[in-house]
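Below: a set of structures, written as structure tokens.
Laboratory data are not the source of any read-out in this text; all were calculated from the coordinates shown. None of these values were measured; they are calculated from a predicted model. Cβ atoms are built from the backbone, for glycine too; each structure is taken alone.
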Structure I
Amino acid sequence: MNNAVSPSSGYWKRNQQKLAPALFLAPGVIMFLIYVLVPIFQSIWISFHDWDGLGASTWIGMANYVELLDDDTFYTSLKNNLIWLVLYLLSIPAGLAVALFLNQTVPGIRLYKSLFFFPFVISQVVVGLMFTWFYAPDFGLFSKILEWLTGEQIAILADERFVTYGIIVAGLWPQTAYCMILYLTGLNNINPEQVEAARMDGAKGLKLLWYVILPQLAPATFIAMVVTVIGSLRSFDLVSIMTAGGPYGSSSVLSYFMYEQALSEYGFRMGYGAAIAVVLFLIMMIFISVFIVRMLSQERNA
């Protein structure tokens, strides 16, 4: 029998440990390049053109961005996105509080976990419809409670002063459930020896939480921050379902504004919509980069 090893087989055996990780990562890297990086650069390129999505495109340089700076709807959408960002971050401490409660050993805890987990598994469309009915004048539960407390009703989704906040409350419900899941996973990986040692040293309550538990939950907090920031800035589903950007565009956000300009019946302005998408992408990258730099600096100092 010929036991000679072919050159290609010998190369694989010599470099198997180096090549195997690359081969496993290759499908994911290729998918990331095709479906993430390439569309990003295509969007940037389209933003410099006047294009209806069907015919030939015309190079117009920075004209879309200049027009964007003079568009009042852009500033309204940007302001609403910033409100979303600030208030959406409330889901992180809320999720932590719920996770700490559900991490206790009490009767019926499985039922409580199911109830708190429920918002995470239902569609954003369903959430939007539920809160639309919840806020509805005349028969909505919120309107009935408000009328009982103040003697009058407020049409939350028809009032320019409150509509954005009403939609954000609807979004906080499932987002809090998501953060809760992240923190529950983190709490299961807490080092019990450190907790016991801290308790023996007299640490309890908030001190135990701040100095012992929260540092070990840093990875979960980082993921929760990134996901929450991205979720707040790309909010679309709830705005589309609950108000369609109304009343009079007062609840519009950048993602919905982009959809209106590029894909809705109001006009197929792909270049203008791409410019909005690029601005939204840059805002996301700024916040995410800040979180990553801060996390890396904390790890170096640890």
Structure II
Amino acid sequence: MTTTSNSTNRLELLLFYLGGRRRFGINVLKIKEVIPCPPLHQLPSSNPKILGVAELRNETLPIIDLAKAVGATHRTLSEEQIKQGSVITTEINRSHQGLWISGVDKIILCDWKNISPPAKGTGIGSYTTGVTLIDDELVQLLDIEKVLAEVLGLETTQTDDLDIPNQELEAVFGKLVMIVDDSGMAMKQTIAALDRLGLQHISAPDGKVALQILKDYQNGDPHTMEPISMIISDIEMPEMDGYTFVRELRQLPKFKDIHVLMHTSLNGNINMENAISCGANDVLTKFVPVELAEKIVQHLINKTED
């Protein structure tokens, strides 16, 4: 258990450049590979933040100019500059794409507790999920999910497609669900799905805040507070990640048996294994509203029957 706890409290970050001397970071678990920029084919009338598409391993991937996508620059790259750069290929939220960067620095190991929430702001700060100090330099972890949502048009939450029988909607109506997620985009999508199901919700931007809410909730008057029926939590969060959050909440008597669904942009069996070993009940890859709604209703119906 100690080994699992230590490993899930830490993450590997790839540090890279977007054209200047400043470094940025991305979780290595989101990366498939980092390669020299392949030949690109231009698309007519494409988003100006997309440099083109590349054929990689029999798959056509859009290549996003990450610097332009997060507002770090408004410059237009020359063909020679593009060729000199690198591409991070990613698998996030069930989609594959490439992120063009000017260069790679290194991979470092970092503790989640050393990653702080970003300051509220505009510009590139609004594309940051966390900040950490590395080699006496402040490094920003970029919100790749937000980039993909905006550039590739993945912001729409198709909650109208939810096909839940009326009797099931009536059975779960009004129940309270906690959402724990540092991504404003993901929070918005999840809330839209809960609203469509007629559920109440409370939210927290990371595990540390969520845990304090639950502690306060545990010490409150149970006769005046709606019981929390389940928790939907992200894994990657500053200060306290989802794995640590679940382990900690299992120590709270009132919530030691509450159903926790890990809702993550990370794909792969390793995340499922880590989540279950830390005390989560289920894992779902973001973001398909229908699947999320089905998971929620399935649990709440079973809970009602119990």
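Values as computed for the structure displayed
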| read-out | value |
| --- | --- |
| Which of I, II yields -8500 [helix-only ellipticity at 222 nm (-39500 (n - 2.57) for each DSSP H run of 4 or more, over all residues; to 500), calculated] | II |
| Winner on distance in nm of label points 7 Å out along Cα→Cβ at positions 192 and 264 once structures I, II are ranked, highest first | I |
| Structure from which 27 was derived, relative contact order in percent (Cα under 8 Å, 6 or more apart), options I, II | I |
| At a computed 45 (percent of Cα pairs over 27 Å apart), which of I, II | II |
| Winner on distance in nm of label points 7 Å out along Cα→Cβ at positions 48 and 272 once structures I, II are ranked, highest first | II |
